[in-house]
Structure 1
Amino acid sequence: MRNTLVAFILSFVCMFAVNPKQARALDLPEDALRMIAETTTDPCPICVQRKLEEAFAVLAAKFQPGLVLETDGACRLMKTGPEDVFRLSLTCHPSAGLLQALAEGQKPPDVAFVFYTSEKRLVGISEGDHTEGRIMDVFRGSPPGTVFEGQLKLISYRYGDGPSFNYLPTSNGLLIHCTILRLTPLKH
């Protein structure tokens, strides 16, 4: 209970301390990802629920709608699936530090930034939060495995586990809802 209260207070403070208009690097809150990974081997359902609540509070503080995230040399976006799956993963996830912090059998969640268009939408995502056609042309024209420089804006999803994300326990996937503002494929 005390940990949940502390996480709630921290998320409240961080909500006002973060300027959502300023672009930030694509660094992930590894403490929250570690907590989620710990639930993959925890046999106690109540413990799992508490850890997930604590992790979601940390993620909610970090991933507020309106936050702009930008790639840098240490972390880029990568197309991992077919062109009809509008997801980008990170080249820097999971980090070596996160993997070392996990016990045997624990698996960090797969993190994906998901986005939408007028043709492929999701109930709960505003039409104004759809990614523009010219950016979608770049995405569709790139094969799986393409690495991108880019800029994303997190968007609100009213049916999420947090203000801009969902966790899928059966696939251990963390989906972060966004609009792509800029996407430039890197040449190899």
Structure 2
Amino acid sequence: MARVPEIRKREDISPVHRKLFDEIAESRGGQVSGPFRVLLYSPEPAVRLARLGAYFRFEHSLPEKVASIAAITVGRELDCVYEYTAQEGGARNAGVREETIDAIKHRRAPQGLVGDELLVWQFTTELLRTHRVSGPTWKAALDRLGMKPLTDLIGAVCYFCYISVAMNAFEVTTLPEREPTLPLP
């Protein structure tokens, strides 16, 4: 249960901000869901985050497997049940190997990771754990992905960090229709 009531209907928000509610709903298939149900307590940044999220979730220049590995790695590293659970199925659908998902979920990575999986996990965990990326990891990622996709990877990690930290602060553990796939901390 979240720390605050979720904003599910446009009537749950002040009349002056309903236009922003509608904008988020329109960008998310006609409904406000997930993190935006609590982030709408501050509507202006919520709408901007929704736009940013639309890019990093649906329009980025990364291979889907790369984006998915980054997303589940962020969720795992930040112990965010919501983010990890929301992204695990997408990782599977993007073709991420079950062994990779399991290794990240159970903190066994890098054991079992190969190729791009290992590179993206290494890049993401270095950034989150040390707040830097080593020279060899940077060079490997740049050589493999190119500058625009690498920049998108950094942006995606930052976006998923925002969502993860916010969901942890609000104590949003998962969508009501989903069972958590990451053990609660």
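Going by relative contact order in percent (Cα under 8 Å, 6 or more apart), which of structures 1, 2 comes out largest?
Checked 1, 2; max of relative contact order in percent (Cα under 8 Å, 6 or more apart) sits with 2.
Taking helix-only ellipticity at 222 nm (-39500 (n - 2.57) for each DSSP H run of 4 or more, over all residues; to 500) from the coordinates of each of 1, 2, which one would give -9500?
1
Identify the structure, out of 1, 2, from whose coordinates Cα extents along the principal axes in Å was calculated to give 52, 33, 29.
2
Each value in this text was obtained by applying a stated rule to the coordinates, not by laboratory testing. Note that the coordinates shown come from a computational prediction; the quantities given were computed from them, not determined experimentally.
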